[in-house]
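Read through the structures below before going on.
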Structure P
Amino acid sequence: MHPYSALPDRVFWKKFVSDSPWRDLDLNESPKFLLNKEDKVASAGSCFAQHIARYMKRVGLAPYIAEPAHALMTEFGGDTASYTQFSARYGNIYTSRQCLELCLQAFGVRPMIEDFVEQDHRWFDLLRPNVQKDGYLTQQEARADRAYHLDRVKHMFETVDVFIFTLGLTEAWYHASQGHTYPACPGTVRGDYQAEQHLFRNLSVTQVSADLDELLGLLAKVNPRLKIILTVSPVPLVATYTKQNVVVASSFSKAVLRAAAGEVEARNPHVAYFPSYEIISHPASFGQYLASDLREVTERGVAHVMDCFLSSFWGIDGRNGLAVVGVPEAEPSLQPQLAPALADCEEMFNQAP
């Protein structure tokens, strides 16, 4: 007898992985906590995180929307899609630093960041460059909408039960003199790149862990009952600004995020980790969930992730859950399943001329 003798099958590679189809493996069989259907669940993070709210709706769960579209937007035909992608209208939050700075502003720990730019006779918020796609009429309107947004983020964290945060990137651009972090390098989505002000950083494990620790400490003060679910986006970088090639740079970035999430989860009983990254990217999956570009995740892959997610935390079978709420089954053709799962993604502008 030795310490491994009485361990369950799931801890042995051959018994758990080699002898079972990848789709049948329960990679999150013992979550730290379970969720109730009545829980208010908010989400934020990278492009991949947009699929969470979409799949919650498909099985009858209502994602928490703390920043709904104004009635006038609906009445006069305004673009309201960005109000339902996440629980507040922050757009994609790719890095731990970006999320931390958002919360520091929302709770008044640091002043509201004002970084607005005029382009094509419209005004844009460079911290949310793709949220209001056609921009604002005036700088005052952009500033007012940002102030309102921060108030709704504050309300969201004060009232939500569960916050799901998908870590996407370690590479980030920041403002040299003001110190704030951008979701995308100025000059890609909106604005103009200024070499003396717009600087690059690549966050380390220590920095990401510190960001998450500070974020958790802040949230614990305003909402002690809040539970956190961390996950890592399986989508590689679209481009890197490091001196490495994009494959090596992506491996570094995902390894840092996974390690930091693991460290934070291990020391916090109210924080759980969900393996989105492993389900899609692990070699044992044989790349079956990747689109032809070997980067984008197919709808079939997203479905696998969300089936596991719903089953783990709510005990809902995602595939059977569709029929319960009256959503028609997918067409038999494999084409929709093999197509990339679409999401708004500012990072894509990094590869544009």
Structure Q
Amino acid sequence: MLLEVEGLTKSFRGRSGLAWGRAAPEVHALSDVTFSLRAGETLAIVGESGSGKSTLARCVMRLIDPTAGRIVFDGRDITTLAGRSMRELRRDMSLVFQDPFASLDPRQKVGAIVGEPLRIHGMSDRSAIRERVGELLEVVGLRAEHYNRYPHQFSGGQRQRVGIARALACKPRLIVCDEPVSALDVSVQAQILNLLKDLQQEFGLTYLFISHDLGVIHFVADRVLVMYQGRVVEQAVRDELFASPAHPYTAELLAAVPVPDPDVRGAPDAQPPERTSGGGDAIGCAFSSRCAYARAPECHVDAPVLHSLESARQVACHFPLGRGAERPPIASEEPEGQRINE
């Protein structure tokens, strides 16, 4: 395994707003998250806003320190690495940001932006940096003469290509893609997704891919990890998860995908997402208040533990769909219309 995450937990201290020293409550952004990622694989993380996806990415990259748990990269525990050791490791880990408009320094030219990781990691020869940056720009579908242009001279899709070139600069083994196409037009999204897949095949890259768009997930993922309130509720091979979700929350997500067919009506039983303040504090199953198939007392008292079902599927549910519980009607439609063709 290239990456192994075990029992990862992250808590933030909230603001009390009181002047007499009362302790502020903790907000649990992640609670006991466990997964693994093989080299050359794409693991997609999906969930609604506030489910902990980006916090998980930042913990894996060690941009923030986890409260508990272990992060093992290529057999090495990096949970507590710091200083020079962590800087050396960052050659093998890189990040593609969500917003190509905000993630590029508008005062720097593209050559300086893409070449910055090379300079940070010890390359001092200017001609060698320029040559490497030119190669990277060509690889992502731009031209070497773009070296001296500023970010404002590019479209959104071109800026994201610049961000991808920067992520590739030090030849990383793992790239974390945090909603890399959500800020782009749909037609441009397809181009960037195709580029990411081509780069993966060419360079043997491993992706931890975060998105809330199930159409995008279906196109890029080998396996899918579903999060709700900071917890993993289901983990499965992509085709198995889309064909037969085992957790009611996964079924609800799939039912919410619009189908581009006027003769197909939306599922009337699907409930809109509730806004929550973070996971880890609920008694029993955190999804029980939204689940039409919750049973008393199990679902309201005992928090379900992530356990294995058939093949490589894992689910955190007392009564997985199709395995002791009637499959709810909201999971009856598959999101075929959201699949992106290469």
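What follows draws every value from the coordinates through simple rules; no lab data is involved. It should be emphasised that the depicted structure is a prediction, and the values quoted were computed from it without experimental measurement.
Taking -10500 as the value of helix-only ellipticity at 222 nm (-39500 (n - 2.57) for each DSSP H run of 4 or more, over all residues; to 500) derived from one of the structures shown (P, Q), identify that structure.
Among P, Q, the structure yielding -10500 for helix-only ellipticity at 222 nm (-39500 (n - 2.57) for each DSSP H run of 4 or more, over all residues; to 500) is P.
Could you tell me which structure in P, Q was used to calculate semi-axes √(5λ) of the Cα gyration tensor in Å as 36, 25, 18?
Attributed to the structure labelled Q.
Suppose Rg and Dmax of the Cα atoms in Å, for residues 70-205 alone works out to 15.1, 44; of P, Q, which structure was it derived from?
Checking each candidate, the match is Q.
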